[in-house]
1. Kindly point out which one of P, Q, R the value 3.2 was derived from, the read-out being distance in nm of label points 7 Å out along Cα→Cβ at positions 39 and 167.
2. Consider the structures P, Q, R: one of them gives 1.44 for Cα Rg over 2.2 N^0.38 Å, for residues 79-118 alone as calculated from the coordinates. Say which.
3. helix-only ellipticity at 222 nm (-39500 (n - 2.57) for each DSSP H run of 4 or more, over all residues; to 500) computed as -7000: which structure among P, Q, R?
4. Compare Cα Rg over 2.2 N^0.38 Å across structures P, Q, R and report the one with the greatest value.
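Every number in this text was worked out from the coordinates using simple rules, so none of it is lab data. Here the structure is a predicted model, which means the values were calculated and not measured. Cβ atoms are built from the backbone, for glycine too; each structure is taken alone.
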Structure P
Amino acid sequence: MIPIDLNLIQEIDRLWKPVYPYLSQQIFELYGRQDGNILEIGPFCGVIFTLQQKNIGSSFLIATFPPGMGNFFREEAKNRKVQDKIKIIETDPSLTGVEENRIDLVIFRGAFFFPSLFKVNFPGIYRVLRTEGIAFIGGGFGKFTPDHVIKDIGKKSRDLNLQIGKVEIEEDELRRDIQKSNVEGRIEIISEGGLWVLMKK
């Protein structure tokens, strides 16, 4: 395991702010509802702030890891004056502390590309989803993010990602990993705007 530099992760989260409105469009297109409990997990959270701002969702929870990221997101929520609307907890990839059958939409960005930081726990995600709930798991700019936004942050984002141990993963490799993990639920791989797994319960 490489030592984790939380400052680099936080810098990436700040850098990606211009992407969140566009990525939220793709998520909303798949989700197709205005209500429901929304959960964003991992160290690369931020889309949930845009969804809340757009009144997509009824309740909002960030379940962050690795340890130490909670304060960063609490500060973000405070700066956006939504600390009373978005709950933030520190957890782990198995989502300890999140109730089962509770969540309608899970978002997990940067999921497959940082094996030195964490491994995706598919059973943990499936456990917290409600029946008919969906999880959007993976990474990329999303299909609606304009080229100029990608160009503005692309190089800096790539450099920071490599510093925290990003690896490339091909779609075939991802399919094999999913099969090995005996994932429950209906699984679809989306390669438009990145590499994403859509899980439906």
Structure Q
Amino acid sequence: MATERKRPWYLVLALLGALALGITGAYKGWEEVTLYHASLDPTAAGQGIADEHDRTVVIARTEAVIRALDAAKSRGWPLAVATLLVGSATLLFAMRALGGSSGARAVLVQLVLAQAGIGVAGHLLLRDVIEADLQWREAEHSAEEHAAGVVAPVQPPISTMAVLRAASTMVLVLRTLGSALVIIGLTRRGSREYFDETAAAVEER
């Protein structure tokens, strides 16, 4: 009796990575879809902020985010739905691939590639929404610092917005790199041979 072939370590990491991409993608898509259907109250963002100036700025930035979302709905809504569907499908086929399905592996490669493409497209097509969101986050961060009694330097070496923009770009780069590594892990020769042997073993039973 032939011994069962063990999964290569890089395949295990690739499948776990695909699971993570599927979960985070589905969650992000659901958040975005819900956002377009939710009734947003800008004044709710200012609750709990004692300083009147900070509260006014946060509410104004929240209103700017809502306006940006409305203006970009023709671009944002299809991308949100695509993010949700592709993320959910990636999660499903990653689970099937973990079970040894060769067909699921092939589909999973395409889904991870599509998910990466949607992420890059969203970053490029929704720059106005992203910028408004970052400005809102900056206002929130400033309000939290003021509430904690932190005094900002007169000329900070790096502005909060610059840090937030860099972080947003870094998240996209790391996620895209992660997708590329997952695809490499799924398409390596050892991974293909493992799934081929698993499929052959199932057919012999």
Structure R
Amino acid sequence: MAHPVFTDDFLVALRALVNVHHSIYDRIPPQGIYFEALVEEAFGRIKKPFTPIRGTTPNVPGPDLLVENIRLSIKTETGAGTDPQLIHITKLCTTEREPWAPDVLIKRVMAHLRRYDSILMLRAVWNPPLIHYQLVEIPVKLLRLIRTGKLEPVGRRKGRQSLGADVYRGGERVFHVHFDGSDGKCQVRDLHIRHCNVLQEWDLQLRR
């Protein structure tokens, strides 16, 4: 069940704002801080008070928005290779500090996830002349299963090696977690959309 903060009027407002964005940037989906601004605006139109949270120090993790004391992380997946069924979070968090050890990395991710109550993601699936949008809530509880992953070295990179693990729930593989040895990012790969809450979907016609 989706979090109750994502009400019908919020979803209507956000969809309208995404469509307004495309009236200016026809072929560029809202990404990163630009999508965060649209989410903030949508909440601002339907409810008060709400408190935007702005990081004052670069690379310090924390919520992107606080709404009715609900701490939101806001993400996008809008590249040409976006899969309609499999979600990829390219940066769940950054864990570049040493030591680069499985138990330490998992503890850092668990600490990061405790900062959020919900993750909202906008996904753009390209099918010209259409963009199929998916607005998805990714359950934080599901991602906390990372603590059960058995990290193993992957790839052939020289120097600090990447680590990865398949993550299971009830015997079913639900996603793959990857710690990139080059940049320290924790990624989530191949999370099937059926394990998340699809809040709404719609098609947008490209003008040209």
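1. Q
2. So the calculation was done on P.
3. This figure was derived from R.
4. Ranking P, Q, R on Cα Rg over 2.2 N^0.38 Å, first place is Q.
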